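In the part that follows, the structures are each spelled out as structure tokens.
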Structure I
Amino acid sequence: MFKPAVLTAAMAIVASTSIAQAGSGLTEEKVTALKTAWGDGIVKIGAVHTEGGDYRAAAQEHIEQFYAYGESPVLFKPTLASEDQFRGTFDEALSYFVGGDIAEDGGFAIAPYTAVRWENEGTVITGDTAMAMGNYFFMKPDGNEVKVEYTFGIQQMEDGEAKIVLHHSSLPFTPAS
């Protein structure tokens, strides 16, 4: 038979475990931090390229850090992809970011850009999955911005890291003249 003190201690352990599990899901702050770091990573790849460094390695690190390739299927529709529209593998994503294996890829991330800013339309979070949509703006060295529409699906992986499992981006619609 449990003594009241033992039962109370056991209930406290269960309660603290539940609180820890509840707090381990995705939050708006975690999603915002991931998006900000993703943008900083794009800027870094371009800077490494401009400085003559190993920009391909920088892009590989970026993809490993932010995308769930190897852990989950990834649905990736890059902005400037029209013939090979979807990049379901790590190597296809790498080609998009730095050029290489796919003929239409000019190396989006080596442009370079000096900053990425976000205007989030909204974020929907359900447990360990989040969807975020809005616009992001890529600042060119001349000060002009390129506006791009984005949707990110983010999932918290088993190791606790949040990674992109869906990335769709496109240029805004331009009506025909």
Structure II
Amino acid sequence: MTEKEIKDEIIEEVTENSETTENVKDQISCDEEIGKLKIEVEDWKNSYLRKQAEFQNFTKRKEKEFEDLKAFASEKVIIKVLDIIDNLERAISASSETKDFDSLVKGVELTLSQMKGTITSEGVEPIVTENTTFDPHLHMAVAVEDSPEHGNDEIMSEFQKGYKMKGKVIRPAMVKVCKK
């Protein structure tokens, strides 16, 4: 082998070693990057699981609040009705002792007025039937009769009052309707 060939061989060996060193450095750099990405993925996964658990807890809490709201929605009205019951009991007790039935009637009238005020404050209003035409959305015809004094489909009499609450019919009025 000539000197030139030996030099070329040495240069080639050094170059190969240099490329291998670069490959090893690149491999180490990739391994470090993969490790960093694995840590980042694990952090995202843990964050997702925490958020999912928080959302489930929030949903359960809101469901419980809704159930409590449904269970105690009528509490305010019941408290008002309890006051009316107390007044009725006092009226009965007082009239029983004195045997004054006029006082009992006055007490019941006052209590009825209080009850009507209570339901009015809750948005309940009676359905008007006097001098009106039958409306199947507001009235329930339980009897029909021909009458020369009334027009066709005119309400003749009311058997039971009907009520609306905030515009919605909660009990239709039971009426007798004129049919010709």
Structure III
Amino acid sequence: MPKHTPSIAYIFERFNKNSQMISYMRRQPHLFPDLLATSLDLNHKQAWRCAMLIGHMMKKNDVRLQEHINAFIDCLGNVKNNDGHQRQLLIILDQMKLSKIQEGKLFDCCMTIWEDVKKIPSTRIRAFWMLLKIAKNYPELKVELLHFTTEYYNETLSPGIKISFYRAVKKQLS
């Protein structure tokens, strides 16, 4: 009987709970490069789940991910019609230390996401929180961000997200 060679596809075929997938990946660290590559694959239907697993497994400023920050930012800007994938990429990037150039590229991507009021609220607010985080380092951006806090930009947010949005705006932009 041939020995089973584990793969990323096996995770999604075998397990249906995040905790099971994370536990399996921790026991199979040799699969991490495949998980990483799949999370950046714009054409893979499980890319968002791979990014989610990375987000759950990573440490702050994870050394395994440092050389891939630009790829995550590029992927974030190129994802089309998969708000969940964008949200998971933002979760990863939120935990990484970025250069000024990377912050600039990420700011642009996040602004594009925030401005698209048709995107799901959880992705948009995650992008807005990233905008606020970057603006802490560049106070001149706070004035620019205020323009993007009008009713037009927040009317499609869910009631709970609106509350956290208004708190963040009041605390960080006022």
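Could you tell me which structure in I, II, III was used to calculate FRET efficiency 1/(1 + (r/R0)^6) of positions 57 and 161 (r between Cβ atoms, R0 = 25 Å, to 0.05) as 0.80?
Working: I: 0.80; II: 0.00; III: 0.45.
Matching structure: I.
For percent of Cα pairs over 29 Å apart, find whichever of I, II, III sits highest and give me its label.
Checked I, II, III; max of percent of Cα pairs over 29 Å apart sits with II.
Of the structures labelled I, II, III, one was used to calculate helix-only ellipticity at 222 nm (-39500 (n - 2.57) for each DSSP H run of 4 or more, over all residues; to 500), giving -23500. Name it.
Computed on structure II.
Figure out for me which of the structures I, II, III the number 1.05 belongs to, where Cα Rg over 2.2 N^0.38 Å, for residues 81-144 alone was derived from the coordinates.
Working: I: 1.38; II: 1.59; III: 1.05.
Label of the source structure: III.
Every read-out reported here was derived from the displayed coordinates using simple, explicitly stated rules and does not represent laboratory data. Remember, it's a predicted structure, so these values are computed and weren't measured experimentally. Cβ atoms are built from the backbone, for glycine too; each structure is taken alone.
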